[in-house]
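For reference, the structures are reproduced in the following blocks.
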Structure 1
Amino acid sequence: MAAEVREFLSTRRARITPEQAGLPVYGGNRRVAGLRREEVALLAGMSVDYYVRLERGNLSGASDSVLESLAHALQLDEAERTHLYDLARAATPSGRRPAATASRVRPTILRLLGSMTDVPAYVRNARFDVLAANTLGRALYAPLFDSPLFAQRGPVNSARFMFLDPASKDFWVDWDKGADDAVAFLRIETGRAPHDKALTDLIGELTTKSGDFARRWARHDVKFHRSGVKNLHHPLVGDLALPYEAMELPSDPGLRLNFYTPEPDSPASQALGLLASWAGTGAAVPTAND
């Protein structure tokens with residue numbers, strides 16, 4: 001975790017120029033692209049020695065006021081600020097660990113998915129394992145469920161599909177953005193759950209097997225993945241621009257319900273209607289052991 005803290009703080013510092021921070025610049029021979037350590041210390045109202053200690057990875061014992069000052073000096077957004085607090089919690093011996101990620105989808109959630117016959121929906125965990133989906137969700141994500149990656153190995157995992165199956169670049173119209181978002185979400189999860197071995201194994205596998213993943217992982221970017229528009233190319237109904245929502249399930253730590261709600265009578269809505277007619281309707285079923 002010390003290396004994680006060091007790289008996160010140094011990459012955040014490197015992206016901010018003195019002009020962006022409102023600091024005067026004297027002379028033209030700066031050896032760093034972003035802020036110097038002493039400039040961050042000045043902006044955060046702490047000694048240079050203390051900031052250097054923090055950037056070397058020692059967040060243990062850092063108070064909330066120190067973290068807030070640091071977040072302000074580095075101009076962290078909500079996701080980055082949350083990640084900083086998660087790293088500080090992990091560095092503190094008495095820090096509370098988050099609840100373990102749920103591994104099964106409860107029957108009530110399966111019934112909810114099955115009742116959502118007009119919209120694609122699925123449940124995944126923070127490692128991008130797809131644990132359950134309704135019929136339309138499975139039909140929409142057919143390239144993922146049909147990937148040879150998961151023929152002999154489960155669970156179905158959209159991060160593995162994205163970086164290890166070439167078909168993903170046909171399925172995601174804006175593959176680069178999707179890849180950036182997926183890596184940034186996994187990065188923030190490493191701060192929230194640093195002791196999750198399955199997460200560590202996934203990141204190790206993707207870093208080893210995918211240069212695209214490794215390059216993005218080295219950026220230390222973090223991002224929440226709550227809502228937006230997914231642009232997909234389905235092999236049967238073509239291009240789809242689908243607004244989505246991702247909702248955490250409070251009673252199931254680490255699980256998220258994702259669903260897509262296109263505008264009524266939009267091309268995407270009509271395409272989903274065709275897809276639903278092709279796929280039929282049915283109850284949601286677990287997918288982790290498919």
Structure 2
Amino acid sequence: MIIDSHVHFWRFDPIRDAWITKAMTAIRKDFLPEDFSLYLNENHIEGCIAVQADQSDEETAFLVNLAKENPFIKGIVGWIDLTSDKLEQSLQNYQSEKLIKGFRHIAEGEEIGFLLQKNVLNGISALHKYNYTFDILLRQDQLSDAVKLSEKLPDQPFILDHCGKPDLTTNDFKDWKSNVSELAQNPNIYCKISGLLTQGNWNNIEEKTIFEILDFIFSQFGIKRVVFGSDWPVMLLGGNYALWLELISKYLGQFSKEEQKLFFSGSAVNFYNL
């Protein structure tokens with residue numbers, strides 16, 4: 001049984017989705033649950049977590065509606081305005097939507113220090129009160145922000161998206177390793193094994209390099225706090241679903257069946273309270 005902890009859905013809009021450039025032809029189109037459902041039986045996937053790809057309340061509503069219509073979407077990570085004066089009111093209103101498990105802001109598109117701004121920090125601190133998780137999406141050069149964030153809010157459940165986006169174009173992992181190691185010391189932080197196919201030169205990422213990243217992540221977080229994800233459909237820029245699953249399954253061969261079960265589904269269930 002597999003639960004993919006990181007899947008996106010969208011109806012492509014070239015203005016709203018300007019981050020999907022013309023060089024990304026493989027993903028400049030709609031990606032909806034019926035497209036992802038093709039992978040379910042073929043890859044023994046029981047369900048997924050739908051993660052926001054747009055910064056709007058409409059995005060959260062869109063994902064909630066998709067999840068209600070498609071039972072394999074076990075939960076969603078939506079977007080919310082962390083700096084809004086009405087944040088707590090919004091969080092209170094969302095309590096009735098049990099499919100919302102947490103929130104994310106695309107902080108990789110912000111300046112270094114964004115997550116540490118007082119109003120943003122106050123917003124993230126409110127999530128714990130309502131039992132919501134927070135996905136941390138940062139570039140490798142922003143990871144020190146995640147360390148400081150975890151120090152300021154040690155009890156907030158965080159999950160690091162895409163292994164903290166190690167730069168596979170340069171393979172210079174010194175600062176990445178230092179920050180990830182510090183992050184992993186907080187038992188409330190998990191890590192998603194996802195998105196690595198697009199962190200380097202597309203279609204030219206070596207298994208050896210991926211395994212080096214995984215070795216370090218597993219050594220720091222341990223088997224209980226690492227979670228399987230794909231970053232579909234973005235991952236299609238660097239490969240395909242079967243390739244990613246085959247690669248990860250090969251790496252996980254060194255672990256016991258129980259540990260593999262924890263990685264592929266149990267830890268996602270635990271973190272997102274599915």
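When distance in nm of label points 7 Å out along Cα→Cβ at positions 9 and 265 is calculated for each of 1, 2, the greatest value falls to 1.
With log10 I(q)/I(0) by the Debye sum over Cα atoms at q = 0.09, 0.10 Å⁻¹ derived from the coordinates and found to be -0.51, -0.62, which of 1, 2 does the value describe? The read-out comes from structure 1. Here Cα Rg over 2.2 N^0.38 Å, for residues 65-216 alone was derived from just one of the structures 1, 2, and that gives 1.18; the source is 1. Using helix-only ellipticity at 222 nm (-39500 (n - 2.57) for each DSSP H run of 4 or more, over all residues; to 500) as the calculated read-out, with -10500 as its value, let me know the right label among 1, 2. It must be structure 2, since only it matches.
Comparing structures 1, 2 by distance in nm of label points 7 Å out along Cα→Cβ at positions 1 and 233, which one has the largest value?
Working: 1: 4.3; 2: 2.9.
Sorting by distance in nm of label points 7 Å out along Cα→Cβ at positions 1 and 233 in descending order puts 1 first.
Comparing distance in nm of label points 7 Å out along Cα→Cβ at positions 41 and 105 across structures 1, 2, which is largest? Comparing 1, 2 by distance in nm of label points 7 Å out along Cα→Cβ at positions 41 and 105, the maximum is at 1.
Just so you know, all these numbers are worked out from the coordinates, no wet-lab data involved. Since we're looking at a predicted model, the values are computed, not measured. Cβ atoms are built from the backbone, for glycine too; each structure is taken alone.
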